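Coordinate-derived values only; no laboratory data. All of these numbers come straight from a predicted model, not from anything done at the bench.
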Structure 1
């Protein structure tokens, strides 16, 4: 079976995986070889080569997609996600403080001992 690049609406990705060509691009730009990329991403080298070929054959599309990704990262998370993250961090801090006060005994959660 030959490796293929498909698009299910999230951008070009390696068929049978959820790994996009942008995932591979990060490693390519860092100078990794196909075998190293394959090991890290749990792919076959044929799949990595297919992604590399796609990147080389579609430079304008790849550059535009990569720019959209960078812009999305630059915007950060929306307020509702930020609020959930803040609440989760506060809950974790409280659990860590309880564990510290208990001298490391138990799991710091009275509702679920042990």
Structure 2
């Protein structure tokens, strides 16, 4: 995310895509032991980075797109069991959120040539 901030401040790019938020790994997790429990680490990383990035983005003409994944919450009885990684910071700082889901395949004869999607803004 530091590289993202540097690119935004440079003004060299108009569109920047971070794919994916779920793959962003905090330094403490990389340096820690396998199996270490580090709750909320990615959420703190996103919160801190987005505070800094938001200021840089507002002064530039750059659009930053974050791609995220849906994960399932375990043991949810009421409400949606779906959640996104990285805490609530991305939901708070985002100007526009798009929920893109595959609903079918586009075929030409028997060959799949694309995906039919539903987008919720």
Structure 3
């Protein structure tokens, strides 16, 4: 399976900045291609890739924040344009779960993640 290998690769000390970006791109692409609800903690595995990239000293400054902001825009644009499409809902819901996982796994990401997760709950009508 490719995801565990991506986790291992993202943690490798000799991985390049470009390769770390590719690991983040894998996560975004998996979400973009999602057609059914994930099973068996797939969001947690995807979150672990992001976590390992963020922990690697070779990652580009700002790459994690940029990943969160860009992916969030893409996921919400997809959902807004297709509000009655189950696939769009699965993608935005999995995105929320990935962010919530990282919120607890990586306290340093909490300031970035809290507004994005809160936005999910507001847009979905759970918060005023």
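Of structures 1, 2, 3, which gives 21.3, 60 when Rg and Dmax of the Cα atoms in Å is computed from the coordinates? The read-out was computed on structure 1. Here helix-only ellipticity at 222 nm (-39500 (n - 2.57) for each DSSP H run of 4 or more, over all residues; to 500) was derived from just one of the structures 1, 2, 3, and that gives -24000; the source is 3.
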